[in-house]
Structure P
Amino acid sequence: MKKLIAILLIGLVWGCSSIPVEQKDMGRQSKQTLKAHYIKEVVLDYLLYLPKDYDVKAKVPLVLFLHGAGERGNDIEKVKIHGLPKLIEAGKVFPFIVVSPQCPLDTRWETKDLIALIDYIVANYKVDEDRIYVTGLSMGGNGSWRLASEIPERLAAVIPICGWGDPFTVCNLKNMGVWAFHGAKDNVVPISGTEELVNRLKACGGEVVFTSYPDAWHDSWTATYENDRIYDWLLSHKRK
């Protein structure tokens, strides 16, 4: 387990001096413009997996795994309950770096925090920047959709599982590979959340595959992550 501490410049710094107001501005609205900086400290615990042949590789693909709401907190062992960390703990061997952060309690995935984590891993490990992938389940599926829509130019493919997202930004993913999964009987995150995004992305001309499990409830991730086809599919994609 390592801890990431990063500084992001993303917005606003508070000043202590008051702004002079002219009498002509009183009693009416006037256009103003803010130009400032915001400094944020990012602290994330995460699991790091390096493939066995990492030391002899020049560059290695990277997969970012985002867990669901139930694994939030400050006990990193909880991240191993589902998905890629669970498989790795059971002895599964992967040909790529796997980074599995833990989301703090009472929050959802913050995309700026995840971007800081990716930046840190890229700066400190031998990452093939043309082969960076994101996947996640439930809350992590939502985080995958949102992160991919914010940094589409950096990602090669994404696998969101039983997630949801913003149909107004999903067309940002049209130049990357997308394979979405959902259980038809999901009573936690309705399948319509994925269907809407898939249909919108197809209308934008995106490369999207959608797999629906007719008899699955919310857990559509176990069958997905146990299917080796998804990893071959990921590695077949490079950043466009």
Structure Q
Amino acid sequence: MSERTVLIVDDERAIRDMLRMALEIAEYRCIESDNIRDAYTQVVDERPDLILLDWMLPGGSGLELLRRLKREDATREVPVIMLTAKTAEDNVIQGLDVGADDYITKPFAPRELIARVRALLRRSGSGEELGRMEVSGLVLDSESRRIFIGDKPVDMGPTEFNLLQFFMSHPERAYTRGQLLDHVWGANVYVEERTVDVHIRRLRKALQTEEGDYSGLIQTVRGTGYRFSSRGL
């Protein structure tokens, strides 16, 4: 069985059972919780590779737990997929803004869920061995998956790292949102194009540091999408 561990946080036993069955067939180890207090303890103790987090939970919302996880150094890098019946754009964007890496709305097919899980674990794990790349003092080390501006580390999530890695290895070319989804998220993953805008915004914010503002490297190309360019920086 795979060493990858997935924490399922949902207060409905039937949904947890369905998720666990699908994940175990796909050779993931599963642990479960039905409330945010116990879920936080499991994240700290078990260090799961990924969290499936329901929006509505007893004792507080999944969004509340997500905020706590993203505030703390020991847990902020754990990738999170939100499970929600909320389909309104504001709710989706709220979850992504807080730090969720992806979301899936109920009801969903187990095959879609597994595709999302696999894609996110690929993005948060080791990517292509591109070595060390540097642009105007911004350094990306693919092997250690760390970003530096000068000699100071830059804190960012796994999806933002993969976006930046793709951009730095493909400079001066404009990509549509759909192309970025294919290259960074994976062609078989069902993610809406507006998700790209949220992660671009988070990447730009991460690149605004006391050591320097590198957010301008990520340029909006009107009518197309985005481009990575150091010209004019």
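Couple of notes before you dig in:
- When FRET efficiency 1/(1 + (r/R0)^6) of positions 100 and 132 (r between Cβ atoms, R0 = 30 Å, to 0.05) is calculated for each of P, Q, the greatest value falls to P.
- Which entry (P, Q) yields the derived value -7000 for helix-only ellipticity at 222 nm (-39500 (n - 2.57) for each DSSP H run of 4 or more, over all residues; to 500): P
- log10 I(q)/I(0) by the Debye sum over Cα atoms at q = 0.09, 0.12, 0.14, 0.17 Å⁻¹ derived as -0.37, -0.66, -0.90, -1.27 - corresponding label from P, Q: Q
- Relative contact order in percent (Cα under 8 Å, 6 or more apart) derived as 13 - corresponding label from P, Q: Q
- Which entry (P, Q) yields the derived value 15.3, 46 for Rg and Dmax of the Cα atoms in Å, for residues 84-219 alone: Q
Every read-out reported here was derived from the displayed coordinates using simple, explicitly stated rules and does not represent laboratory data. Predicted model, so just to flag it, every value in this text is computed and none were measured. Cβ atoms are built from the backbone, for glycine too; each structure is taken alone.
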